[in-house]
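Pasting the structures in now, so scroll down.
Taken together, the values in this text are just the output of simple stated rules run on the coordinates, not laboratory data. Just so we're clear, the structure is a prediction, and the values are computed from it rather than from any experiment. Cβ atoms are built from the backbone, for glycine too; each structure is taken alone.
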Structure P
Amino acid sequence: MHSSITAALLACVLALPAAAPPPDRAPAVGVASFEALPKPLPLPYDEKADAEAAVKAAKARALKGHKLLLIDLGGNWCLDCRLLAGTIELPKLKPWVERHYEVVTVDIGRLDRNLAIPTRYRAGPKLEGVPALLVVDPKTDKLLNGGRVSALADARSLTPQALADWLAQWTR
């Protein structure tokens, strides 16, 4: 009798949909403040790049590598954008980011260029600030962080670890 109940319970448990795994935590970045980031800070945005082609190529690499697509919208004039780029380049964080994301940077000028990209993902054309990050599932082309694309627009008010932890929210 007990074995049949145990078997029935086990069958029920196995039939339940698996819960989504917890996010893959970002590593400890080892830098307490932005003042400790290597200088000069990166200038990650190519003003002459074909943004549409860059996003298309990054999406193809993300699909092939089973990664999320991270579209970083910003400009080299933006300190918060450069702080984010410098944080992503940290030796303890960069391999983790590369394992989970295919990152593509898109220069949006003074919020007046390449705005078709955020519009495509229903995050624009009017952005609340930069950097604006679009976390996209390349299989479905769906924006995963809707309503929070400009959450890092005041990146300097955070710590490098907080930026890393923000990126970890969508990883599995």
Structure Q
Amino acid sequence: MARKSKSSAGKIDIGISGEDREKIAGGLAHLLADTYTLYLATHNFHWNVTGPMFNTLHAMFMTQYTELWNAVDPIAERIRSLGFPAPGTYSQFGKLSSISEVEGVPSATQMVAILVKGHEAVAKTARSIFRVAEEANDQPTADLLTQRLDIHEKTAWMLRSILQR
């Protein structure tokens, strides 16, 4: 196997321009921040939910935070594959996320409503990246976004169903 010279070892030549890779990675950084922020809120609600729906919501929130936790790595790794550092601190996530932290301990119904809004926000963030990924012919990112959209839209629907009377 031929060795790469030092000058070309760091160059990325995957058929996506550097400008498009930067735009996509920037969008994915927002998606990562939203996903991580929603993960934290969901895990918090899992720990702190009370009331007549405790068992149902406790188990549901665990399933949801586990799925979100498993989603952050592929998003971060896609950013890295495009040649950019992935954000990974609370302060970075706070600046990048469209989701606000939840103060205090809301009621179970409020938790569900907050999570609906959170999943809808993550879906909007994912959708906002789609055009540049498609225009750049970036199928791996488009595939990742499609998977995330499917999960967040379905989860928001299921949570909204709990709130209906």
Legend entry - Which entry (P, Q) yields the derived value -26000 for helix-only ellipticity at 222 nm (-39500 (n - 2.57) for each DSSP H run of 4 or more, over all residues; to 500): Q
Inset, instruction - Out of P, Q, choose the structure whose coordinates give distance in nm of label points 7 Å out along Cα→Cβ at positions 70 and 102 equal to 2.2 when calculated. - result: Q
